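These are the structures in question, set out in turn.
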Structure P
Amino acid sequence: MAEQHEKALVPQIRFTGFTDPWEQRKLGEIAAFGGGHTPSMSDPDNYEGGNVLWVTSQDVKSYYLDGTTTQITEKGAKELTLYPMGALVMVTRSGILRHTLPVAELCKPSTVNQDIRVILPQEDKCCGKWLLQFFISRNKELLLEFGKTGTTVESVDFSKMKDMILRMPSLSEQRQIGLYFARLDNLITLHQRKYDKLCVLKKSMLDKMFPKGGSLYPEIRFAGFTDPWEQRKLGEIAAFGGGHTPSMSDPDNYEGGNVLWVTSQDVKSYYLDGTTTQITEKGAKELTLYPMGALVMVTRSGILRHTLPVAELCKPSTVNQDIRVILPQEDKCCGKWLLQFFISRNKELLLEFGKTGTTVESVDFSKMKDMILRMPSLSEQRQIGLYFARLDNLITLHQRKLELLRNIKKSMLDKMFV
C-alpha cells in the first residue's frame, strides 16, 4: 500500500536526474497572499494620467500579464500594495468563473482590485512559474472544489484554497518544469500573434479588395486592372444543386462507405476535404457527386443564427438536404473568387436572405440566386481568388501549429504533474 502511495506521488514524465517522490504541502505554507480594492471613482486624481498598473478580472485573459485596461495614479495607488513581477494573480469573483478560473503571472509590478487575489510564492520553497502551471493543470478541479455560485456573480472561496494540499517536487525540479512550460507558452503566444495578424490582414484585404457601398471600384487592386466591376446575377454565372439523406434504416447505404457526404456540421472551414459521414456507392446512387472546386453553402441549421458557412470542395462529394451547391461557370466566374465574395458579404447575406423558423434557421436560397453581384473580369477574379487562397493556406498552417502546440501542452500538463 505504501509503495502504491509513493507511486501516486511520481509523475508519468520527468526530467533526467529526478527520482524522488513529490511531497505534500499546504498552499499557505509555501506562499503569502494579498489583495486590493478600487480607488474612489469619484476622484479623477486617482485615475487621470495614471501609469500604475491596476489589475481587474477583465485583464486576466492570458497566463502572462504585462498590461492593464486601466492605470491608476500614485495617489490612487497610495493605499494599495504594488505587487512584484513574478507574483501570481487569480480572479476570485467574476461571471467568468462559471467556465474557467483565470490565473496569470505578473510581468510588471501591479496593484489589483477587490476581485483579484495575489499569490506570492516563497522563493526558497516554491517556484512561481511551476505554481502557475499547477493552477492551469488543475483549473477545472479547483473550480469544482472551491467555486461558489451566487445569485448575480460567481466567486471562489479563496480562504479555503489557502488550506488545500499540493503535491510538489523539489525546488530544482519545479524550476525545470516551470521553465519548460514558460518556453512552450511563449511559442504558443508567438503563433497566436502570427495567426491573429493574418486574420486581421485577411479581414482588411477583403474589405479593401471588394467594392463598398454602390461603388464599382475596390480600394486596392492588382496592377494592370482599371475597369469598373460589372453587375451580374448569381444565377447568370453559376449552376446550382442539392442533395438528400439516404435511408438511415438501410445499413448498406452507410456501412463501409467511402463517398464523401457533406452535412451542415462538416462546413467548419473554407476548404472541405473530409466529412464526418461517408456513404456507399449504393447510398450515393440517387445523389449527384459534385466536383472538386464546387462551393457548398449551409442553408438550414441553427448555426445560421450567427454565420453563413460556405466552403470550397477539395474532393468530389455528395451533400444532404441542408446544403446547397454552387457550381461557377468557368468561362464567367472563378470559384475561388466567388468563395471570397461570400466570405466578405457573410453578415449582409445572412441579414438579407436569412429566415428564422420556430425550430431551425434557414436561408432563402431561391432568392439568393437572383441577387446582384459586382464582379471584375475573369482574369482579375483569378488573381484575387489566388491571393486569398494563399492567405487562407497560411492562416490554416498557423492554426494547425497552434492546435498542435496546445495539444502538446495539455498532454504534458497531464503527464508532468501528479
Structure Q
Amino acid sequence: MGLAVGESLDTREIRLTGRGLTQLPPEVFEHADTLELLDVSGNQLDALPDDLQRFQRLRILFASSNRFTALPRVLGACPRLAMVGFKSNAIADVPAEALPPRLRWLILTDNAIDALPAAIGQRPQLQKLMLAGNRLTMLPDSLQDAPALELLRIAANRFDRLPGWLPALPRLAWLAWGGNPATAARESAVLQGSESSAIDAHALDMGERLGEGASGVIHAARWRRGDADETPVALKRFKGQVTSDGWPHSEMAASLAAGRHDGLIPVHGPLRQPPQAAPALVLGRVPPHFTPMAAPPSFDSCTRDVYWPQMRLGAGDVAALAQRVAGAMAQLHARGLVHGDLYAHNLLWDGGRTALLGDFGAASFLPAAQPALHAALRALDLRAFGVLLGEWLARADGAAPDVLARWRDTCLDGSAEAAGGFDAIAHELSKT
C-alpha cells in the first residue's frame, strides 16, 4: 500500500489522498495506538470501517471529495475526535450518532444537507461549523445553546430568513450568510448595477501570477486607460465553485458594494468579457512590501490567527491600525454589509501603521426582511474587532492608550454597537 506517514516515528499522521481508494486499507490499523491525524481526501470512499473507534488517539479526520452520502455513524464512537472534514461529498444525512462527543470543528461544506440533528447543539466544545453550499432552510434551535460556537458558515444555502436567535450566541464573532434567498435580490442588484463600470478585458495587459485563494486566482496586470496612462492593477479571476465561505458571486457583489476607503483594498470594477468566461474583478495593486499580518488559524488554534512569535507593535501603531480598520468597517456597515471574517490574516500590512482589509468571501448583506436583527448582526463584526484588538494589545511594546483596552472590552461583551459601533471607535481613536 505504501502508507504516506508523518515525520514522527510513532506514526501520528497518515495521508492517503488521491489514490482511488474504495476502502480504508487494513494496514492503517497497525498504527491504531498512535494515529492522531488521518487524511483520506480525494478518493472513492463511501463508508468507513465499523471499528474505526480502535483509533483511540485520533483527533483529526479529513475525508473530503469522496462519495459519502451520509456522515458515518462510527465517527461518534471515536473518543478523541475533534476535527471532522467531509467537504465536497454527496452527504444528505447527518445522523446524531455521527457527531463525536469532543467535536470542536466540523466541515460539511458543499454537500446536499437539508437538515441537521438537534444533537449538533449538544456538543459543548463545538467552536467552528462550516455548512456553506448545502440545502439548509433552517438550523436546529438547539444550536442557540452552543456555548463555544465562534465561527459559522451558512452561506450558499436556502435560508429565506436567519434564525432570530443566531446573532445572540454568546461567543459568535464570524458569520457568513450570503448567497441565500434572504440576500439574493441585493446581490443581484449590485452585480447588475456594476455593469456600467465594467472594465474591458482588452484594456488589460496581463502579468505574473501573484497568488491563489479559495475563491480565485490573482494576476498582476496593467490597465491601459489612455494613450499614456497605464495603471498597475491586480485581476482576481473567480473559480466558480462554492468555497468554505460561500459563492464567488456573493463575494464579488460585496466587494463592489464596499466602495473606496483608505483602509480597504481598492476595487476598480468587474471585468467585461464573454458570458462563458469566469467572472473577474479588477483590484488596486497593493505594493509588494505589504504582507498578511498573521497566518490563518491552525488545527490547534481553531478560530484564532497564528502570529509570528517575534512580532511586536508599537503602542502608537496599534492605535493607528485600529482607527484605520474601524473606519473601513464603519463604511461597510453604513452600506448594509457585514464583513464576517475580520481577522489579521485578511489584513495586508506594511509593518507599521498602514493596513488594508480585503477578502470579502464571507461578507454578507443585511437581510432586508429582518431589520430587527441588523444591530445584532453588526455587533458580530465588533466582537471580532475586540478579538483583534486583544491580539494587538498583547503584542504591543509600551503602554497603549487606555481607550483601546476599553473598546476591546466593550466589543467583546457585545455592547459596542449600542455605544456607537465602528463610527464611534474610529472617531475616538482619531483623537489619540
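Which one of P, Q has mean count of other Cβ atoms within 10 Å over residues 279-286, as calculated from the coordinates, equal to 20.2? Spell out each step's value before the answer.
Details: P: 16.8; Q: 20.2.
Going label by label, the one that fits is Q.
For the set P, Q, ranking by distance in nm of label points 7 Å out along Cα→Cβ at positions 71 and 399 places Q highest. For distance in nm of label points 7 Å out along Cα→Cβ at positions 119 and 391, the highest value in the series P, Q is held by structure P.
Can you say which of P, Q returns 0.15 when FRET efficiency 1/(1 + (r/R0)^6) of positions 183 and 351 (r between Cβ atoms, R0 = 35 Å, to 0.05) is computed? Write out the running numbers ahead of the final one.
Values: P: 0.15; Q: 0.45.
Going label by label, the one that fits is P.
6.1 is what came out when distance in nm of label points 7 Å out along Cα→Cβ at positions 15 and 375 was calculated for one structure; which of P, Q is it? Clearly, the read-out refers to P.
Out of P, Q, choose the structure whose coordinates give Cα extents along the principal axes in Å equal to 65, 52, 47 when calculated. Before the final figure, lay out each step's value.
Working: P: 74, 63, 45; Q: 65, 52, 47.
The value was obtained from structure Q.
In this comparison of P, Q, the computed figure -6500 for helix-only ellipticity at 222 nm (-39500 (n - 2.57) for each DSSP H run of 4 or more, over all residues; to 500) is attributed to Q.
Source structure of the calculated read-out (mean projected area of the Cα convex hull in nm², for residues 199-382 alone, 12.5) within P, Q: Q.
Compare relative contact order in percent (Cα under 8 Å, 6 or more apart) across structures P, Q and report the one with the greatest value.
Working: P: 15; Q: 10.
With respect to relative contact order in percent (Cα under 8 Å, 6 or more apart), the highest-scoring structure among P, Q is P.
Each value in this text was obtained by applying a stated rule to the coordinates, not by laboratory testing. These numbers were taken from a predicted model, which means no experiment stands behind them. Cβ atoms are built from the backbone, for glycine too; each structure is taken alone.
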